[in-house]
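The following blocks contain the structures, represented as structure tokens.
What follows is calculated from the coordinates using simple rules that are stated; it is not laboratory data. Worth saying up front: this structure is predicted, and the values here are computed from it rather than measured. Cβ atoms are built from the backbone, for glycine too; each structure is taken alone.
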Structure 1
Amino acid sequence: MKIGKVFKYFRQTKHITLKEACQGIVSVPFLSRFENGLTDISFSHLLELLNRINVQLSEFEFLYQQKNTTNNDLLPAFQQAYQEGNAAQLKKYLSEWQKKQGKFANLQTIQLKMMLTTLGEGTVTEDELAILVSYFQKIDNWTFFELYLFGHAISFLELPIMLNLFKELQKKEIIYDDFRHDNFSILFYIYNNVILHLLANNCFDEAHTLVNHLENYFGNHDKDYYHQARLFNLKGLTLYLMDQKVLGLRLLKKANLITYLTNHKTDFLKNEKNYLAKYLSTEELSEVFNFSEVDYLK
């Protein structure tokens, strides 16, 4: 859906005529052509028109994204394929982006390679990682694209470099509090990856500090089951590795129970089990994934 049609939707649902909407801003024929996708409009005129029909720019942008996510918003599409472990789809995206020219296309290509590498289906070169580090260090402001890119790069970067970049992001995260309707998920995803990377490198105190920070930040947002489960998981694993095993295992089981009872995809729990197998004993692993006592609830 083009932006003119989005504007037309708002105007018509508010029962505002073309003349009422455009008087003193643009002509009626011009607005009609704009609404039907036959001409473009300046940003200043669009703002004036939105103000005339009492629609906030953020509301306009939200509806536009809702109508165009599949065609114009590639990052969530990449992320969905990655979370589903759909390497074939990611390879299709990679093939498309490798044919394109320019810095942005190169960064998208590297991002897709990192996703595939994490899934065991690709490789990333040292030169490509150097390009990422240089890019992150040069830009003054991180948008949604950089959040995704950094989220996937975390496990590939040297720990000191990764932490320095993450500290810079923490200083700026307030910018993204209301940036997009799904921004909390990507910020949570970045924290998740940083914490797991710290744990893998035995930086338990640093990981615990970030878990507490995430818990406080999370407390200021509406809770959903997925983020609550992930928070239990992160806190549980951190406490377990800090020798608070009883509490840690209890939180890990809570996380798995939430996932199990909300019918999350079975591959997700399978991946969780494979990951935790690096840290937990066979007996502990069996216990935190034992759902026999609640099977009757499903």
Structure 2
Amino acid sequence: MYLFSFMFLIVFVLVSVGFFTLLERSVLGYIQFRKGPNKIGFMGILQPFSDGMKLFMKEQFFPLNSNYLIYMVCPVLSLVQSLFFWLLFPLYVNSLEFDLGLLFFLCCSSLGVYGLMICGWSSNSVYSMLGCIRSVSQAISYEVSLSLILLCFFLLVDSYSFISFEYLQSMVWLLSFMLPMFFCWLSCCMAESNRTPFDFSEGESELVSGFNVEYGGGGFALLFISEYSSIIFLCLVMTVIFLGCGLNSLFFYMKIILMCFFFIWVRATLPRYRYDKLMGLAWKCYLPFSLNFMIFIVLIKVLCIYHFFL
């Protein structure tokens, strides 16, 4: 039953990635005053399937200078790493119950750096290597702030399980009194998933396509799916932590779609950051802020325990 439920979950994640790309292309079309995908099927509804078929049916090519085995294996590893996140989906039945879900999430997110690094290195291309170096340094920098922000909320809940947030937010959302942390978390998630305005691993204007410039066809499709499934899961975590975790309500899934739409909206609106400003934002702004917030949460916990025992 576990295997069946996980296969069911993977199929729905892949389908949701396809329709997320359709939503992104349609929203970008509306914002930029042009037609989006509207030819294949009714209002372009079959566009994700035609894109997937086109990518996987294209001829696979290999750069002569590439490290062949690693070049081939790397997209599969990136996809598996992004799908590991979805084991944490907080279902009630037929799923693994993670009492230490936070630690599993941090382990899986830290493994994503290796996919970027190996993809850029195995191609033996200057552009791929530049994109790989920039994306690895960016991901490592923002992962520190992301982990500290997460740790603050799990200290508040006094548990490492994501399902605990449903009990905590039954009356009020954490967003209502932690709005600055929400914006910090949102921008850290954008930097972690290499999205605009922090898309330095895929800076088209100077690096063509960044670390995946030598990939085409099926390899590019696997990297694309892994990136977008990670974005959807980060939107899920954002909804669980800040916007109330009512898993049995349709409103919960509408909030996830709203967060995904926000990622697309930011992509269509904001220009790319300068790289030195990006790293300065991570180390001089978000890191001190998250450290101070963690000290504040620990102080509140100590005062509550002291008051309880008095």
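Data table
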read-out: Entry that produces 1.20 once Cα Rg over 2.2 N^0.38 Å is calculated, selected from 1, 2; value: 1
read-out: Which of 1, 2 leads on relative contact order in percent (Cα under 8 Å, 6 or more apart), largest value; value: 2
read-out: Given 112 for volume of the Cα convex hull per residue in Å³, for residues 125-260 alone, calculated: source structure among 1, 2; value: 1
read-out: Top of 1, 2 by FRET efficiency 1/(1 + (r/R0)^6) of positions 101 and 253 (r between Cβ atoms, R0 = 30 Å, to 0.05), largest first; value: 2
